[in-house]
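**Student:** Several structures are given next for inspection.
Every number here is computed from the coordinates shown, using simple stated rules; none is lab data. Being a predicted model, the structure only gives us computed values, none of them experimental. Cβ atoms are built from the backbone, for glycine too; each structure is taken alone.
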Structure P
Amino acid sequence: MDNRIVIFDTTLRDGEQSPGCSMNTEEKLELAHQLARLGVDVIEAGFPISSVGDFEGVKRVAQEVRGPVICGLTRCNLRDIDRAGEALRDAERARIHTFIATSDIHLEHKLKKTRAEVLKMAVDAVSHAKSICDDVEFSAEDSTRSDIEYVAEVVTAVIEAGATTINLPDTVGYTIPTEYVAMIEGMIERVPRLKDVVISVHCHNDLGLAVANSLAAVSAGARQIECTLNGLGERAGNAALEEVVMALRTRRDKMPFVTGIKTEEIYRSSRLVSDITGMPVQANKAIVGANAFAHEAGIHQHGVIQERSTYEIMDPASIGLNENRLVLGKHSGRHAFDKHLVELGYNLDKEDLDKAFERFKDLCDKKKIVADADLEAIVADEIYTVPEEYHLEHMGVMTSQGGMSAAAVRMRHGEETIEETGTGVGTVDAVFRTIDKIARIPHTLEDYIVQAITGGTDALAEVTVRIRDNGNVYTGRSAHLDIVQASARAYLQAINKLVHYRRTRANAKKAQAMVEVVAAIDL
């Protein structure tokens, strides 16, 4: 049996379904290009029928990203499949991924269908998808809680209809490794033709077993793992790509399998997902967390100094993490700064480099030690932005114990400078309310998150703000030594994104309308 494991990344689809992790088309495209550099085999770019935005996201990724297979998700109905086929039309290599639930609990309460009806829907869907695309994946949703005899019947039928990959997902994170192994081995025994297709697994992390279940499934014969960067996904998330890949690489003695992942791109990919979604990575997260290669206990530090393997089972460089964490200071020049950013995985153009270097020198005047984490926060703050409709020129705040806080804000809007004052229950609330008085952009504040980048009272505060407008979520993120400053910058970044992408969508609609008018005239 082949020992090559296909890495199917669904960060752009299942990962984006995490609360607060929505991405617009441009962000999806940027992340898809990084996934290609990472070396994933399949990118599930979205669910084209779900919205116009998701359709456009899948279409752009299919048009512009080369290397990986580009996949679109569909339910088992012909309209979904046609929509996916349309979105994937320009892909170098395309896959249609269609799914339907097979557990009795889903059939009775969600689908309200009989087993015979679901079987027919599955076969019809795969047959139709096959007429559009040679590469067709079928998923038996909630298969780990399904009757294995019925799943075997469905899988046999869809393979006959043309499915080339069969996914047996642990949709609700219910199974345990020994059960999963028994199920997959039982399916191989019941469906001889499974040897002719790729068996895939898609595990959720509700019981914290997604990675363990995925690896167990590989030992039983699965050859595709569906996963996400940072383990993003519905509820408790999916199997984390970085954990699956590094487990296979590190324990090849027990799991003799290989992937096509360029592991040196893992840390950069993880950081990019965090920057785009505004979802921070917990410090003790395996592989990519801030503490993953940190040692505080004296006995651990002594051991690592003497011989790294005493307490480290992986080389930080293997995931693209620079080992020299504190190298730049106020006397560092632009060349050294640029070189270090390249080592961290950032290749900036001159304009972005100038902005980042200016922020770096400003930080050096206020902070003695600048860590790589500080640099990453600066780069994210300066690069993952849109043109500024509103620019913060000045801000002053006043607070008092037991009283209301006040803010005075001056912003530039085009050629106009606007000043306002406002009050709130705290300094951040006062600043946000005052900015709202100036911008007058209706929206709802969805989330406000603050975290320290490094330790100490001089740590950069990284603030993430999410706002919602007409079902669209916009994320702003900023880092500053002052929490209120960081909050104001993040809030304005989110508002500027709202204005920018609203205008972009409106212009796209006008352009499409013009094309239709011209076409009508030609007729």
Structure Q
Amino acid sequence: MAALAAAVSRYVDSARRWLAARFACDPPQLLVLAASGLLAAPALVFAYLPMTDLPQHWAEVRILHSLDDPQFGFAANYVTAWSDTLYWLPYALALGLAKLLPFEAAMRGTVFLSLLAYPLGVLALLRALGKPAWLGLLALPLVYNRAVFWGALQFNFSLGLALVACAQLAAPRRGWRSELLTAATVAAVVLSNPYGVMLVIAFAGLVFVFGDRVGLARHWLPLGALALGIAAWLWVGNGSFPPGPSYFEPLARRLKDFDDEILGGYRAHWEDGLLLAWLATWFLLSHDSLPVTRQRWRALAPAARAVCVLPLLCAGLYFALPTHTAYAKAVHFRFAVLAAAWLPLAAGSGGLARWPRLARALLAGLTLATLTLAWVQLARFDHEARTFEAVLARLPEQPRVLALTFDREGRVMRTAPYLHFLAYAQARHGGVIAASFVGEFWQFPLRDAPGSERPPSPPDLAWRPQDFDPNGFGAWYDWVIVRARHFGERESLPEAAYELVLDAPPWRLYRARP
């Protein structure tokens, strides 16, 4: 037995050295990469993820991919508008994958990569700061944050790519090829989401203020690309934003919701436990290296100082910014996510050096708990959501369909994951849906075609199904999907106007009578 154990040990050690040499990674980096892939893998496995806006993205990519395909009938109702927005990257990536893979596989691959973006960005910036890759495990509990559950694919990509761009700006200039690669990363951030652009601006500005002016100026090519990206967003967005009053939530409400904005999707008490365990582990690893004294602050490089200031800056913006403005909705809440997203990078290596076994055990336990929570809850949601397959199976090709979603949350999540499930019908069968992102939000690369007969839906119809008028705009639609926990008088359509085709609680499918 001893000889066998020794042989196994030698084999594992040689395999570790081979992997480290093959991928230019040390074992901790490989561990972070493997755990990140396993954490993002539900996007490849489960049919439905609790990401609120994901069905709308799915439908938009389907329209872009099959615009001229008569099977879906999109050409009469939609036209592309790539020049009206810079939200290109996720859609362009999905369309590129769709040329190599089946459509659904391409969409799953895009979501998978969006979930990988943040931990890989953390790993890249940790390496640039000279910090141990073990700290990358602190990023994993934050992967399924509130912004992810709202289905913000562009935001997910921009966060990860912004961290990669910051890592490249923090490194010394290494020649033209390196600068071109950094400029390409900055361009990818610009083509994802303005939040990522703001992160890179903030990082570069703080590095400049904290003294690395010469080193930063040597990155003039990517900084020039960043300046062009800012100008492009200002030019594209000028006049494109819908008018509307600003709104500010009370500070007490923001303080109460701060933890839920970071990890607040599942109907599970142990989600709060995971957040507390993450904070405790982070503090144990960082308490003796945080720059809380003048001596520690002076010992930090400008990039490390910027990383320590950014969580405080983002937290301040969470409490200071309006909730809604005339230019954007849900402005402030992402800054709670961003404040937490910088903390793994602000962590130090003191705890790992002082208590290596304890620190690694805590990180391993935190990773295992994160993986367990994500897989168990996402599997539960997928099981619950698969009842929608019965509705999809009864719809014809190219339907004109709307949804009345009285039960938006279900029994697993509390982030309205069923709000836009209607869009899956368009992604599979084509046709036209009510409450579509097309025509409702300017930043997506599609518009209603001239001459389209689709009537405008009431504002926030997805949130207010009680506004449905079967004699007004609703009369144009042939099919109505209703989701409710209990089908009372409010949730049921009149038999004189609609025929009940499918009764499979919590879903009902109605067809308009001729």
Structure R
Amino acid sequence: MIGIPLSVEALISDVKTGEIGIPEIQRDYVWRRTQIAKLLDSMYRGFPTGQILLWDTSLAVEMRTFRADLAPNKKPDFRPKIVLDGQQRLTSLARVLNPDSAKSERILFNVLSGVFEPYSPRNAADPRWIDATEVLTGQASELDILERLEDQGVVGHGDRAGRNAINERLKRLAAIRNYKFPIEIVKEDDLEIVTEIFIRANSGGTRLREAELALAKLAWKLPGTVVNGFEALQDICVERGFDIDTRFLMRALIVVTTRQSRFRDLKAFWARPAGDIERGWQRTAAGLRSTLDFVEGNVGVPGSNLLPSQFTLFPLIAVFADRDHLTGEEEKSLRRWFLRANAFSRYVGSPETTLDQDLRALGNQSDNVTALLGKYYEDIRGNDHVTPNDLVRAGTNSPFFPLAFLAATSREAADWFTGIKIRRQNVNEDQNIEYHHIFPKKLLNARGVDRYLRDEIANLAFLGQKANKKILAREPADYLAEIAEHAPGRLESQSVPMDRSLWQLDRLDDFLAARRTLLASAMNGLLAG
């Protein structure tokens, strides 16, 4: 099973020519730039960075593309070696060594300290930091870099010791191209055995979650589903503002087909014929699409940024996977449940346990939609009323922040200057929505106001980008008075107290108290709708 150690250059060359490929069972590329910098640092220092595990098989395996913009040029019948462990490292190196790619990664290297860091404009403007790709790809030799550093004053022309020290670091950087990874090759056509090897090999590093292991099994059971079905639906969701990943989709499939949410005991699920699982996936995909329509159209939530918990989507997916119609009472009940479940953090603590209880309340065919809200009321015992005290020091991370947005849009809130209705995204970029500090941040910072008060929901309003820039650091008594003169309803729709004495800087505490009361009332009106 042991192969010949291969250098970075040889491995990336094999990736480019398609001799090494990524199977569908692998998760997508997830490494952060800091992890890439850390990998380069370990290689620079000659530290071990783990083996590369490849799979040599005669089976036809569904593949996914390398997330490095490499264009393999291979024969149609060519079967590559398949990466079971090492995808994140290989993709990272391919991105660093492929500077012309749209997916390239820039990692900077400090010639004086030998430190690697992800690209930042601040460091890039400092001549001590060079682009590691320049050296790694041979775009610039050590001599070229040294001459440039001398011209920029990083090292003196007569400083032989300093020049030699930098030259040594640059040689070590260039030597990363020749860094050799231990290679192990698995020759096995039994998919159960290969899956077990894959799971064990990926138990370290960026740890696989149970959902990802289930995804690997799904890739064997239904080839093409993860790469084609899952990723195509992900793209649709992202376009609509919902950041849905493959783990979420796998859990949604489990919810729809097994009426529970856990991945640990799925023997009966995997024992089903592939056709049953495929039909379950089609129902899940249809349920998710209808759920996004409902969440956007009926509730008013425009995307993941205003969704405190994605777990609240699963009961809706189950309902719309089972049902192609809802009564008026069922629609109203489902909308009330969704608003309350998010505002009052229903799935904080033990989300899987709570979700399983909610799925049981719905019934096997989601024929008891109104019971979902009943189960919620049973659990919280009627304590779902927003009070002004709930909003004290509650900021943008509070589950009440999305409720403030929804309360504003439900009251036809408009930009304070243009009158254009508030929504997540407008055609004119100047009208894209931002939250604005009613008592401007700059003025409050100058007064030493606690940031929790400064950034509290009661000091935030929703405005277009252009309007936000127009206000900048003007005193609220000044600009709010202008708005009140020509369109007072625009302030009232966002629960701004109209007592002008509260708009003075020294009345911040009183303003916040008054607006908390107005916001709580608006939120409760929304919840009761």
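**Student:** Starting from the value 19.8: which structure in P, Q, R was mean count of other Cβ atoms within 10 Å over residues 118-125 calculated from? Mind dumping the intermediate values first?
**Tutor:** On the way: P: 19.8; Q: 25.6; R: 11.9.
Value 19.8 for mean count of other Cβ atoms within 10 Å over residues 118-125 corresponds to P out of P, Q, R.
**Student:** Let me ask something additional. Thinking of P, Q, R, which structure, once FRET efficiency 1/(1 + (r/R0)^6) of positions 334 and 446 (r between Cβ atoms, R0 = 35 Å, to 0.05) is computed, gives back 0.35?
**Tutor:** P
**Student:** Continuing with this model, one more query. For mean count of other Cβ atoms within 10 Å over residues 158-165, the calculated result is 29.5, so let me know which of P, Q, R that is. Could the numbers behind the result be given before it?
**Tutor:** Working: P: 20.0; Q: 29.5; R: 12.2.
Here the read-out was taken from Q.
**Student:** Have a look at P, Q, R and say which one yields 2.9 for distance in nm of label points 7 Å out along Cα→Cβ at positions 102 and 222, as calculated.
**Tutor:** R
**Student:** Have a look at P, Q, R and say which one yields 24.2, 75 for Rg and Dmax of the Cα atoms in Å, for residues 150-261 alone, as calculated.
**Tutor:** The read-out was computed on structure R.
**Student:** Thinking only about distance in nm of label points 7 Å out along Cα→Cβ at positions 46 and 462, which of P, Q, R has the largest value?
**Tutor:** Looking at the calculated values, the largest one is R.
**Student:** Then there's this: Of the structures labelled P, Q, R, which one yields 1.19 when Rg/Rh (Cα atoms, Kirkwood Rh), for residues 342-485 alone is computed from its coordinates?
**Tutor:** Details: P: 0.98; Q: 1.19; R: 1.09.
Only structure Q yields this read-out.
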